[in-house]
Structure 1
Amino acid sequence: MPRIDQFVPSLSLHDAIGSHVLQLHKLIRDAGFDSDIFYEHLDPRLDEDVHPFSDADRRADPERTILYHASTDTEMNDWLITAGRAGQRIVVDYHNMTPDRYFSAWEPRAARSMQRGRRQLAELAPYVSGAVADSAYNCRELSEFGIEGAVTCPILLDLEDYHRSPDPAALDRLSEGPPMWLFVGRLAPNKCQHDVLAAFAVYRALYQPDARLALIGGATSLRYQSELRFMAADLGVADAVDVGRSASFTELLAHFRTAEVFVCLSEHEGFCVPVIEAMELGLPVVAYAAAAVTETVGDAGILLDDKDPLSVAMAVHGLVSDAGRRAELVHRGRTRASQFAREVTAAKWLAELGRLAGRPLTTATA
C-alpha cells in the first residue's frame, strides 16, 4: 500500500502545526494510505504513536511520499536531501519561517537559527517535487527559495473544539472586569506587541481609562518580554496589562469570550491562526495589513495601513462605539472563519495530496 509519511522538526501539544500534523495523519489514514509521523523534537505530553526521524529508514518504501513540514531549522535537512537524491518523492508543507532581521537585535542565537532554516530550505529545493503552503503569501515566499508551483492549502483547524466550555473561574474573573483588548501569540519582535501596547496606552488616555489589555502567549524572546514590561510601566499602563500570560486552552477560551476586540499589529505572519479563532468566537478583529494577515482576515475585519498608535486607537474606538458596525463585523468574521472549517479544508487537502502522491485520496470522513 502506498505511504505518505509526515516529517516535522517539532511536534507539540496545543500547537497549530502539531494539531495540523495530527489531523492530517488521521485524514491520510482514513483515505486508505499507510502513514507515520517522524519528529526531531517531541512534546513529552503527547502520547500519539509517532517515531524519531532516525527510524525513518526502517520504513523506506519506493512509493513513499515524504510530506515535510517546514517552519524552522532542523537536523532533518541532510536526511531529506539524501532521500531526495535517492528518488524519494518530497513534498513541502510550508508554514513560514520568520526572517532573522526581527530577532538579530534581541536574540542573536535565534536569528542565526532562522538564517539556517531559510538556507536549508533553499538547499532542499532541487529535490522537492511538490509544495503546499498555508497561504498565498507563503507560496510566494517558497518561490524565493527556488520552490515553484506551490498550492495554497490552509492549515487544518477543528473549529468545533473552540466551542467547548471555557474555564469557569477565568470566565467569572474576566467577565467582572472592564473592557479588554486581546492579542494571542508568542511574545516575539515580529508580532509587534510593543505597537499594541503603544496604541492601548493612547486608547486609555483618550477613550476608556479603565480598559485592559491581555497579551496571551509564552515568550520567544525573554529580552523582548522584559522590554514590553518596562514599556508598559513607562506608559503608565502596567497595572492594566497582562504581558505574556500563559493560559490553558479553556482559559484562552474565556479570554476570547470576554474580550471586546482582538488587535493584531504583527508585521510577519504566514497565516495567523488566532485571527480565525477570534472570528469563529465572535470577537471582532482590528489588524495591521501585513504579510498573510491581509488574506486571512479578508473582508471580515478592520485592516489598517498605518500602525501609528493614534490611528489604531481611533480604529478600535470607532468599532466598539458603534454597535451596528461591531455586529456586522462579528457576522462577517464567523462567515469568514467557516471557510477554514475542517470539512472545507480537508477536501482540498485530500485532492492536493492525491495529486502530489500520484493517486487519488478520498474518504467519507473528510
Structure 2
Amino acid sequence: MKILHTADIHLREYEDERWKALQKLIEIGKREKVELFVISGDLFDKGINAETLRPKIREFFSNTGFKIILIPGNHDNESYKSGVYFGEDIIILNDLNEPFEYQDVRIWGLPFEPLEGERVVEKLRSIANDLTPDRKNILLYHGELLDAFFSRKDFGEEGEERYMPAKLSYFKDLNLDYIFAGHFHSQFDVWRLENGGYFVYPGSPVSITKRETGQRKVNICEAGKPPREYPLSTFHFEEVVIELDPFREKNPVEIVKEQLGASHPEASILLTVRGYINSEKIKMSESQLVEQIKEFIKDKPVEEHFEFRDMHTILEDGLFKSFINKLERATFPEEKKRELLDLTIKAMMEARL
C-alpha cells in the first residue's frame, strides 16, 4: 500500500500558490497510485479560510481514487466541527481513540491540543494496548519534536509559544510503525524509533514564509518500507548569494545571469550580491552595476539585496600590491590564500571609511 504524507499547507485563498500546491499533491497521488493521502495538520491557515474554501474542497477531495485522512493542527483546530462535510474521500481524525482502519493499516490521529509533555504521554499510553501487531499502526501528530535541532523559523510565524511538544522517548514501547508529523515547515526529516519505526516531518509543500527556502518535498512510502522524500515543483523561496571577486575576469552581470538561470522555475529568488568589484576593470561604477542587474531582473520574481563595494583604489595601493606579491609566493593552500586576501581587503576597506 502506497501512502502520500504532507502537512502545513495553510490554505488561504482559492487558486493561490498554496492551493496550486495542493492541486499538484492530488495529481501526484493519482500518478503514483497512492491509496492513502494523509495531511498531518494545518491544511487551512485559519478556521475562516476553511469555511470559505470548503465548497471547493468538496469537489477537490471527491472521486480522487484514494482516501484523504487528516488531523486538525494548531491553525485549523476549530475547522472540523462534527457533521461538517469536506468531500467523499475525506476522513477527519478528531479523536485519538477512534482510529481509521483500511486494509492492513490502522491510522490514529493525535490532533493538536494545547498540552504539555506529560499530558501527551498520558494520551499516547491510553492507546498502547490497542496498537496490536496484526496491522501497520500509523500515528498522525501535529506538534514539536524536542529531539530535533530546530529554530523558530521551522514553524513559520508561530512566535515563542510551545505547541504540544513531544520526545522520541514518549513513543518508546508503543507498537507504532510510523509517526507522520506536521508543524515543522522547513525541511524533510526522518528519525528512527527504538522499535524500528519512523518519525517523519515532510516539511511544508509550499514556502509559507521567506525563511523557508529550497525546493519543497513530501513523503511517499509503501507500508512496511522506509519513508521516501519526493521533490515537488511548487512555489518556494530560493536564496541565491553571489560573492563578487574583483580578480575574476568575468563581468558581474553575466555571473548574476548565470546564477539566476540555474534557479528552479517555481522559485521566487532572494538575491544577495556581495563582495567587491574593481570599477576600473569592469568599466562600470557601483550604481551602473546595480542598474544593469535591476534591468535584467525587472520582470522576474526576484527580491534583491546589494551589499558589494568598489575597491579599485585599494588595488592601486602600494601596500596592498606588496601584500599580493608576497601572498602569491607563499606556499599556503589556495583556500587559505583566499581567506587571507578577503581579510586584508575587508581591513583596508574599513580603514578607508
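Coordinate-derived values only; no laboratory data. These numbers were taken from a predicted model, which means no experiment stands behind them. Cβ atoms are built from the backbone, for glycine too; each structure is taken alone.
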At a computed -0.32, -0.86, -0.95 (log10 I(q)/I(0) by the Debye sum over Cα atoms at q = 0.06, 0.12, 0.13 Å⁻¹), which of 1, 2: 2
Which of 1, 2 yields 4.2 [distance in nm of label points 7 Å out along Cα→Cβ at positions 68 and 316, calculated]: 1
At a computed 4.1 (distance in nm of label points 7 Å out along Cα→Cβ at positions 220 and 324), which of 1, 2: 1
Label whose coordinates, when distance in nm of label points 7 Å out along Cα→Cβ at positions 20 and 276 is calculated, return 4.2 (choices 1, 2): 2
When distance in nm of label points 7 Å out along Cα→Cβ at positions 92 and 340 is computed for each of 1, 2, the largest belongs to: 2
If helix-only ellipticity at 222 nm (-39500 (n - 2.57) for each DSSP H run of 4 or more, over all residues; to 500) is computed and equals -13000, the structure in 1, 2: 1
Structure responsible for 20, 18, 15, with semi-axes √(5λ) of the Cα gyration tensor in Å, for residues 172-299 alone calculated and labels 1, 2 on offer: 1
